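Structures incoming, each one as structure tokens.
Derivation of every value follows stated rules applied to the coordinates shown; laboratory data play no part. Here the structure is a predicted model, which is why all the values come from computation and not from measurement. Cβ atoms are built from the backbone, for glycine too; each structure is taken alone.
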Structure I
Amino acid sequence: MSRREISAGCVIYRRTEHGTEVVLVKPAGRDAWALPKGLIEPGEAPEEAALREATEESGLLGQIIARIDTIKYVYTAAWEDPPARVFKIVTFYLMRWTGGDTRRHDRETEQVAWFPIAEAISRASYRTEREILRKAESLVPASADLTRGM
């Protein structure tokens, strides 16, 4: 059995006196650091889904600045009976952090953390998401306002 999933996600960033930081989430029950992402609901625009998923998975609010890129990959939903082969397409957006609280994430997320972007690139568990982070780094406006803490 196989199916296709269309999702949207984001790279949430903030500028501090130390440089650009981005958020990674640790999904519940998985030893992985990833970008917030999830299925686009019927009638929902990809940008709306990216903003919603950012808030649900990280507890943060923001403003979309740019489209980064779309990735495609295949995984097996081994927890389903019978296991399904899933062809997933995810469009990622660059999102400037405007507020929220990393403690207010949903139960799908175990942990949320800010990392300097270079560290996030090395910590991200999935090759395609590391590529998205590299592309996002080049899109962060050089003149972005400094954000002080949360």
Structure II
Amino acid sequence: MSEKNNPYLSGKENSGYVLDSYALLAFFNNEKGASVVRGLLLEAVKNKLTLFLSNINLGEIIYIIERELGINSAQLALARIKEMPVEIVYADMDITLKAAHLKANYPISYADAFAVALAVLRSSVLVTGDSDFSKLNHLVEILWL
């Protein structure tokens, strides 16, 4: 796929994308949007873009998988995520305070607030299919799955 025809680059070299838990769960479960996430991962492998995941959203992914499929599946998912070209970003003071502000002012989950905070602070595109984020599309660009 040429860069000119690549829907993931949006005309920007080394564009940043924040993966919400919805995005990686869709990828793992081969649900709607999985092919978009797969495409982003392939572009990240080629160093054409950067993918970010908040450690808070990582925890959300792991607890959901463990609750639904058990500890072994959760451990396998964690191992797969660690192998992906995704930078895990730990919630520092800036991200935490931004997430707190977002949670205080918008009807979103606390974990979702971290995904948005990371996308805003990194000037990145948020990747999700979670309709709860539609309330925040004036704050952050969203790639809808």
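Looking across I, II, the calculation of Rg and Dmax of the Cα atoms in Å, for residues 32-71 alone that yields 10.3, 30 traces back to I. When volume of the Cα convex hull per residue in Å³, for residues 56-135 alone is computed for each of I, II, the one that comes out at 113 is I.
Computing mean count of other Cβ atoms within 10 Å over residues 24-31 for each of I, II, which one ends up highest?
Values: I: 15.4; II: 18.2.
The structure with the largest value is II.
Structures I, II were shown, and helix-only ellipticity at 222 nm (-39500 (n - 2.57) for each DSSP H run of 4 or more, over all residues; to 500) at -6500 was computed from I.
Which structure, out of I, II, was mean count of other Cβ atoms within 10 Å over residues 88-95 calculated from, if the result is 13.5?
On the way: I: 22.5; II: 13.5.
The value was obtained from structure II.
Taking relative contact order in percent (Cα under 8 Å, 6 or more apart) as the quantity of interest, name the structure among I, II where it is greatest. Before the final figure, lay out the partial values.
Numbers: I: 33; II: 28.
Looking at the calculated values, the largest one is I.
If distance in nm of label points 7 Å out along Cα→Cβ at positions 16 and 40 comes out at 3.4 when worked out from the coordinates, which of I, II was used? The correct label is I.
Given a value of 13.4 for mean count of other Cβ atoms within 10 Å over residues 64-71, point me to the structure among I, II it was derived from. Corresponding structure: II.
Of the structures I, II, report the one carrying the highest value of mean count of other Cβ atoms within 10 Å over residues 80-87.
Details: I: 11.2; II: 14.1.
Going through I, II one by one, mean count of other Cβ atoms within 10 Å over residues 80-87 peaks for structure II.
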